[in-house]
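Pasting the structures here.
Each reported figure results from applying straightforward, stated rules to the coordinates on display, with no laboratory input. Quantities reported herein were computed from a predicted structural model and do not represent experimental measurements. Cβ atoms are built from the backbone, for glycine too; each structure is taken alone.
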Structure 1
Amino acid sequence: MVRNTRTASLLAIGIAATFVSALTPATAFSSPRASAASPAPAAQDPLRPYTEQQPRWQRCDAGSPAAFQCATLEVPLDYSDPGGKKMDIAVSRLKASSAKERRGVLLLNPGGPGGPGLNMPVDPMMKFPEEVRRHYDLIGFDPRGVGQSSPISCGLTPDEQELDYPYRAETFAKDVERARTVADKCQAKGGDMLRHLTTRNTARDMDVIRAVLGEKKISYLGYSYGTYLGAVYTQMFPRRTDRFVLDSAVDPARYGRGMFQAMAEGTEPAFIRWSEWTAQRHTTYQLGTTPAEVCAAFWKLVAQADRNPIDSDGKPLTGDGIRARRATFFHAQEAAEWVAGLKKTAEGKKQAPAGTPERDPSPRPPAFARDVPADNDTAMAWAVLCADTGSTWPSDTEQYRRDAIRDKARYPLYGDFASTIKPCAFWKPGSEPAATVNNDVSALILQNEWDPATPLAGGRAMHRALRGSRMITVAGGEGHGVYGTASCADKSATAYLTTGRLPAKDVTCQTPVEQKEQTHTPGH
């Protein structure tokens, strides 16, 4: 969900954007928004003007399929004041290919927070089986404040968007001021609007979309943070929940600061696994014959790069820069090749490789007619996370210093990155607290064993919180994002979406090595 070290998608810091759409600018969003019905008496249903809108569907884009249609809906900024300020929500639709087999709508979310989902129904990286296309209208949407849905900006500079940084005593004061500046800039530009950019309100927007589409229930496919959004919808609207697939799940109890720390915790087992794998292949990589030797070679390289940065793809790479690529170690072979290449460069034997970025299942949007602020993804990522959980972040800046020092010792690769100060430390609270997820609604959770952004422990925690769920774990599965990668989980997920049948019990399966090699894509 994220671009390199930017935080456009906070659950996957360090991910490079690989889903870049080639579609041409759209025209649908220069037209008038959906027409709203005459307001009903407030005592009757204050949301009726929104739920009874008539969408004005138009072709989304001259370069996209004619059947891919878009419309703009209105929702209240503040659901406790539906007669007040309004926001636009951009929605897209690709109708089911079979009217006879059509079941309803499948809402899609790529993650984030801050990920745009408008283009998901036609994104080439979203490999929907034909059975799913026959059963559902595929519905994409940009969440409030994102992309084409009343996009926000904080006016952040490129440097202020680079918020994945390590703890160092000599730079900590500067890091504090950077985090404070981001929060202050967002407050100055966003004002009262920021309070209402919450996951709960996005779930309410989803329910308005449901009503406008004339559906009693919705089905849903959400990735990463999108699993949390989907779980919140099940909590708020359990009777309107049909078939929910939550792919690469977040621990709902650790949503907030705990998500970063969970990434640091999950990296250490992946690093140990990598050192074992690499030691068994010393003849190939020359990094050591035992895991201890491999680890020693790695940390020697980190220390050397801190003294003399390594030229990597024409850019200097410090030891901190190497640690920041912690997601690479969830892909054992790629990490071995990368570290071996860095070592040879440091020894003056070859040019260092750039390294393999973490995969991102989130589709990227086309360049629609309305310009989106350059910092929209980062601004919205912090806006949602901080509005949801801001009150739970320590206000004492020294607490972050102590935590970063402690967690670097516990989790050497990424602990200090995870626990150092973030803008949420200075954010004003949102309009309501984050939702507690705890219900019996049925859902299917998909999880790779070696997921760098949402570790396996998070998927298991989501499974416990959704007591009616089943979980499919891909043993040995690497990377972020499961469905659509031709993994062993695909068949069961498609069966659930098309028949409604969950697996009888939790499943652990293994995708054959040869199949993984054949279906490996830059998006996962």
Structure 2
Amino acid sequence: MTAPSKRRGCLLPLLFALSALAACQSDLRAGTAPSDERAPYNVIVMINDGAGWGTWDAAAFWQYGSREGAPYADFPQRLAVTTFPLNASSQPTGDNAQTLGYDAGKAWDTEPVPAQDLPFAGYQYLAAVATDSAAAGTALSSGIKTYNNAINVNNDGDAVEFNTLRAKRLGMATGVVTSVPFAHATPAAFAAQNASRNNYHAIAHQMLSQGHMDLVMGTGGPGYSVDGRACTEGTGTPLEGCANPWEWVSQQDWQQLEAGRTIGENPAGPWRLVRSREEFAALAQGRLPADRPLIGVPRVANTLQQARQLQVLGKDAGTPSGVRKIDSVPDLATMARGALQFLQQRSPRGLFLMVEGGATDWAAHTSACGTEWHYGQCTDQPQYGRLIEETVEFNDAVAAVVEWIERNGGWERNLLIVTTDHDNSMPMGPDAQNVAFDPVRNHGRGRMPGMSFRPTGNHSNALVPLWAKGAGAELLGQRVRGVDTGYQKHVGWNDGSYIDNTDVAAAVQQALQR
């Protein structure tokens, strides 16, 4: 943990949980099931990070030609979700009073205000104070409200238990998958505890050393550029697009992974490291063993595709961004398939998996762009095309998970939740700066929809969508906290019924006991 004075207290919940699961891990490695026999039960949470309602629409229009084509469109539970954090702090304050919230009347206020960037009162309210991915991920994973930056740490600086630990205690196999660095905020919220999301090395070490994770997948390894090219290419000079190789994971831990050595005192033993697209494909086809925990780190820096450079890869009119994709990395759907295949083999007691489309948020953060940035993080225009691409990849991953569920126990033995952690930049229609809450325009499948960002470059406090299906999905519908008629009118995915993001973790916790 970050602060030495908190180190012991922050680790206690995790260490307690690990001691409770040690015997179960031993039995599973020996090939014997725990004593109480039951069919495997699987819980899968999928998070399209930073996707406001306009993001979902824009991608659906481009990919399917309508909302109805999305693989979750007909899920029986369709809810909105509030995402506000505990307070406006970025560090523990010791005051557990809930100082932030959501006011539907203010959120949909169409009163014009004299501001060029946020010209309606509702826009200004939603943009004023919002959650980050750490606090939102903590809410979705542990069920508590906390300060921004916190990874499963409360406002007193103490670690709290999260659902991955609960699943592991039940003997389930556990994993996280993301399209961004595996130590980033959202995967961290389902795999670690830390007072700050920015302590990447400590977060990665905890994920890899303490035995509660069976599978970790994401970018963040050294050696490759944002375009998937080897950083030196034999010249000894790093290529443009090669970031700090040790930004996300320490050199010592990475060298241990490459050498096949156990990190720390991990009771599960050494990790199997996979990096090539071919290895990810083999995993998805069930051709790799599950005799040890597995970490998959594609050969690319930072993101699977979002940060790639036009000047390196060239044009492709078939992509929303017009940029050819990197062909040497797996897509999120392949990674999700591989995770499910692996975790299914790893334990007879079922699995708990979080899959994140993390780079949707990275594309949305370009809403305030006006000048060229390096490494694909910004262009002279906001990245509408890449925003759509990332959600298309996420949708494909959802479709892959749905297919897997229908072949592995069906909806009676599986629960799938599809949502996001927060809105980013309030994507709406092309006239939204003049017409309040103007909807995204559908121009047909394969054609760029009409859309615009609010030029904030940041998150908002807007309601976000959630879809759920399977055993336990009804537990979410039982937690409705109110009805937002503005959401019903302007978004139209349901009658405006909404829950809080902490309700997601509570429903999952209840479902895990089935």
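Assuming 0.95 is Rg/Rh (Cα atoms, Kirkwood Rh) as calculated from a single structure, say which of 1, 2 it is. Intermediate results must be reported in sequence, preceding the final value.
Values: 1: 0.97; 2: 0.95.
Going label by label, the one that fits is 2.
Consider the structures 1, 2: one of them gives 26 for relative contact order in percent (Cα under 8 Å, 6 or more apart) as calculated from the coordinates. Say which.
So the calculation was done on 2.
Hey, FRET efficiency 1/(1 + (r/R0)^6) of positions 118 and 446 (r between Cβ atoms, R0 = 25 Å, to 0.05) derived from one of 1, 2 reads 0.60; which structure? List each step's numbers first, then the result.
Details: 1: 0.60; 2: 0.20.
Label of the source structure: 1.
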